[in-house]
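Following are the structures in question.
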Structure P
């Protein structure tokens, strides 16, 4: 009976395919290789992906531009199938892998999760390398009659599992470089760093006004400072002073072009890959205490209710009186009796910041307070402890002032540009399907999520507040973030959904973000009433900055994943309590409560039953026993494998 039903289904699928009448059986597209080693090419005409089995990939790699042939049939998952006919253009020809040596030949076993093939290496060349060395291999050719391509090793990262080897391979994977070209370094040395009187005269002078910085303990690039001046009983002048990077880095210079290409600094677990050479970011522009520095300022007359009475933007000079850490400021804000002048000033600024935050929330802004992972490393750079960084009054104080400056700069530029282009930081509406999934998960924990209009933001903020410190916090935070659209840079303003701002940009971090440098130049030209284009290649710069931001985020995540797996390496066999953080037909993902390390339970290795994924209920169900696994369920797991090379953990359910 079962076989008969399958035959009927097949006939129905074939008839459906005939009805659709594909006009063009050959199509061009970009192939994506899944973890299952199958290829997928999207076809616009049928509004669907075409599935290509491994045997029909015909030497195509992930990201290649290809021509495929679509078969006149549909598989049992209601998808068209096809095969690769021609590779038009390779996305890349270098791949990361592990050296494997045999008697008569050697090969490089690919590490790339989407690369399904290994490379033969010439016997003479393989002698230069050792077993289990991580290398970069270049595709030389792929003979017609060979199952594997010929490759040439172009770079070695070192021995597998070694800390520097793994971090360097991440740098290579995401095309990140710690070093700057010698020409750029020479150009940096030529920068005039003198605080000259003729330049001071062009600027507003804040050197005699109380000014300070608040940053993390390990920060070196202080790109923002705060000045505070009491005007009247309930009114203050708060200056947000940003390092004047574009005073030193001239537009279209080789330093500027490199910054434009990098677009952002990248923060890995043990190092920072800076957008600008270290001398600029940590010395020339860094707003260090007791040093006169050129800044670009947003200054506001503001009352204790957070009402901005007046705004001023322009070039300035400051002299920071003190460098605070977030920890120090938090301690001051928690004191009952604040006697010192600086303590009282911080209390008033915090009062204003709280009012600004409340107004944002009332207008529909969403406040994510996700825990950040920090690793305590030993002298060998091995993770010995995991700590979590959470936002507090001090971090929120700075956040609100930076948001205020970015928002007000965006509004000012918007009024002035007329028909010219500028840089916006935009954020679209969330993915409704993912919001539905989030609603179901919240419901499982007794939280009700409203999904219509501004009710979503208000309801979500309430849930995020209520789950703080609870075991489900990290999972719901992650699901909520995934449901949101990705923020990006654009010249077309659609507003910022997450902040509930109609106009928003980035102005406050030019040391580590190129869009901020662009905004500084645009604002300066508007303040000087300069004619002509405000910024060169502005659209392309927005695209590049968004692309590099995504790339940086992925690199940062991979370095965290590596460290988490490394941390768990000596915990094989240990049992931990966790929470189901993800689920599909192949894997259950579990996040360990005490350290937030995530691993997977392979469904095909669960021996107590045969499981299938129920799309409607969004859960995994046992066919015989009916056991169900939902997102958010508690689960005790045992660690069975920690793969530092591929950066994943394998768990099994603990009895």
Structure Q
């Protein structure tokens, strides 16, 4: 009788479904095809079994594998328990344990990956709730990445997840996923822990619920995804076009501690572009996709200007320019070029990152004096010096607006701007209008910076006393007009007094209480109180046309003593605007457009914008028009002043306090972008 030849071999068995069970995902599988019953025998992973079944395996590989056995898993569990007890983490232990264990298991697989190609692999995966299948598999050496694509129509959008493996894109639906393990055609890929967490989050988020609501999809899903991943919107969600002349800027840096590099940049509405020419750029920020139409003529003109600064620049075709430190300092080229750039209104950044150029031995000295007020502006005399060298205010303003903390002096040294000085004066200089040694700044800065002694004369003592009383006490600061048929709730009294305080200071106010909390009543109390102070004053309310008659009814209910007229519709008369007996005029945003010549010729004590988010776009015609209306006091009402991102506030605040928040670019860079990044 012929002898049966035994064919026995050993492999590593991967059971990925156990990742979320007991984590014992790896075993040794001995395969004996001559066995009478099952050809498979499972063996634990320990030193003895590894030596028996994998005698040629390297020690580093064995060291990693032993962490997958029962003792290794239990040791890791104990360590996680100890760490949890010490940290007193603010999450349930189950969630903390699973997160920590998945990180640990992924780290083990990453350590095992370099050896994976030297071993035979099988996997055991469920067919259904009862049956399993076992077969050969492999561990890929490639590192996949996930990205996203919007498909469908604008009314029915689907978010698809794709997996990029070595440049080849495959839908995630073609893979089986076990946390950080993706399997397709018996091949396993390791994704990053962050990618695994993102996919878990997307499963819980149920993105299908937003299919018919693009804005909700942006707010709840895309804003978060686009912080870390590529999302192709495929034109299904409307982009916001930016078509403006760029602000020219240069970035200074150093290469290999030997060269000064000058990189041209263009700032389009706060977006910095420094790549070689392309007609458009797509940038996503805070869930909004922007299409930047680059201006080739302006960019080429700036490049030609930079190339004129040194004879070697025209031969440098890398998109940036460079000089050796010696050439940059020869004949004081660097300080001369720096001042040339500033004189051409070109922003200069990167100064505080330069290491080769020495710092001045002289500290910054400042001489600041209050000289008076002109309209709503405070006039200061300001003189800045490093030693005997005086720094022109315009030059300092340009450096501060570019975010720099140093200036280049005539001897080539760098003048350092101390933190204390920046905290005290940078806001004044950035927002000021400069003429020689004088700087005009909005007087309202004094109310936001009480510690700046140069602005102290602007604040009257009696007003400051009321302001502190309003902040620290529940006592009444201003009594409402007794003719108003209403009793204000405590928070409404505070809102009314707040408007009165700001009006007394000559500042505007934005009342952003939620809908239903009585913004209209507080405003009527304010207007009635102003009429008590000046019975001949006239006031203009601009609101959506759907709210005009609601305003009129509220006046009739709470303040019938005030003469109110609606200026709207085909029957409207110009006499309403000129009639001095009419104390409050109510009109719509659309009528402001139509009757702008008539309305802009009139003077009002108060201009009140209801639903002020209607002017959130600073480039819109209505925004430009309401800013030209003449009013001593400006009030904005909106339950939703921020609808998309913080930049929505700019036009509304600029209406209330003209000039105090600077240009659109300044507000975006200094306020909107940092706030949105932090949230």
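Taking FRET efficiency 1/(1 + (r/R0)^6) of positions 222 and 566 (r between Cβ atoms, R0 = 35 Å, to 0.05) for each of P, Q, which is largest?
Structure P comes out on top.
Using the calculated result 86, 60, 56 for Cα extents along the principal axes in Å, pick out the matching structure from P, Q.
Derived from the structure labelled P.
Among the shown structures P, Q, from which was the value 20.2 of mean count of other Cβ atoms within 10 Å over residues 246-253 calculated?
Computed on structure Q.
Check the numbers for distance in nm of label points 7 Å out along Cα→Cβ at positions 86 and 334 across P, Q and tell me which is largest.
P
Bear in mind that the values in this text are calculations on the coordinates, not laboratory data. No experiment lies behind these values; they were computed from the predicted model shown. Cβ atoms are built from the backbone, for glycine too; each structure is taken alone.
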